[in-house]
1. Can you rank I, II by distance in nm of label points 7 Å out along Cα→Cβ at positions 77 and 205 and just name the one with the largest value?
2. To which of I, II does the computed value 11.8 (Kirkwood radius over Cα pairs in Å, for residues 61-124 alone) belong?
3. Among the shown structures I, II, from which was the value 24, 22, 15 of semi-axes √(5λ) of the Cα gyration tensor in Å calculated?
4. Thinking of I, II, which structure, once helix-only ellipticity at 222 nm (-39500 (n - 2.57) for each DSSP H run of 4 or more, over all residues; to 500) is computed, gives back -11000?
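Just so you know, all these numbers are worked out from the coordinates, no wet-lab data involved. This one's a predicted model, so the numbers in the text were calculated from it and none came from an experiment. Cβ atoms are built from the backbone, for glycine too; each structure is taken alone.
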Structure I
Amino acid sequence: MQPLIAPSLLSANFGNLDSDLEMINNSSADWLHLDIMDGVFVPNISFGFPVLNSVRKKVKKPLDVHLMIVKPENYIESFRDAGASVLTIHYEAVDHLHSAITQIRSLGMKAGVSLNPHTPVILLEEILPYLDMVLIMSVNPGFGGQAFIEGSYQKIRKLKILIAETGSSAKIQVDGGVNLGNAPLLVKAGADILVAGNTVFNSPDPQETISALKNCHKTIT
């Protein structure tokens, strides 16, 4: 199955952001992925509502917003108002997960839950039927350009089985170290959506790289 591709804004050139956003518009990318970091839940600070509001005026793709922040439930409506089409919160960052997921969906967004590399997928068993997406972090969250954690393949396979067993229709997204080499293996393991930052924005031809990622399933044996 052809995966959805969500280039990560974190790796874009913020000195020439308009050009990178126009590239995304003209590419075969499906979503634009935005990592929101608060310097508390993860050891880095990225960007907030001013950037998000500016980006949504220029990008024609749905905004896939990943909150790496504490108390994400306090900001759900604000991110809807800022243009998020998909909103993902961390299992590790929220006290009342079902309530937060219900609110996200009630506001018209797709609801996702992200798992850090150390968090087992079985902890999502009860919430999976309420989710649109699960984001598997294949690096430790906080910084781009990290090496892919090889154990992520098995984690994806376990999640795929759990999704089937619970009757969920949730899609599996993978973020961290995704490249042209491991993309086919990720799709073969069960990934539906690939987030790619450095692989896209540091490419000599980002649009061609996005197209190659979208068609990586054709190389699966």
Structure II
Amino acid sequence: MKHEDVVSARPSAVVSLSGGMDSSVCLALAARSYDVYALHFSYGQRTEQRELASARAVADFVGVRQFLPLKIDLFRQIGGSALTDAAIAVPEAPATKKIGEEIPVTYVPFRNAHFLSAAVSWAEVIGAKAIFIGAVEQDSSGYPDCRPAYYAAFQQAIETGTRDGKIQIHTPLIHMKKSEIVRLGLELNAPFHLTWSCYSSQDRACGVCDSCVLRLRAFAEGDVADPVLYVGA
């Protein structure tokens, strides 16, 4: 979706939009203060088509100036993650220990570095000084590229490796619990009904992978019904 013919006095921001719950809330939050340019990646993940459809629908609902879908194949070729390697099964969320205590097989090695690099490149081209990404450290699957220190280090790379070094990474959800993200999304009118979080299914969400369990728990703690359909529901 493009609104490039409309002149705006607001600053511009690039938002990494997967189409999931967190990135969609992040987009809605950024849209309050910025003209947003949504960047989506198809990278060989199991739910690639559903995530792209969700991201497009969310971008349209929020009203972005441009939606840019990018396709990269390196993660599928490299493998090593249950999200991109058909030989590795997506596990059910652990029943006896807390999700996130160990780095799970659904971690895509150094994925967010590639996403951020593309976001920085686009930001330089369009003159945006802000990049938003919906990374969450608390109540998450424990991915190492969702830690605050990771984004602080990447910020240093931006400051030394870009034209003027003034692009800033924003991670407004990183210290929030998932239930808090749900409440914030409701305040922002984020389109939860259009989002997709399941790691393994593109029709009805499986309800048992880490992402589904964390999402269901968040809506339950927020005393709100999750609008997404789940297997068996």
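1. Structure I comes out on top.
2. The read-out was computed on structure I.
3. Computed on structure I.
4. II
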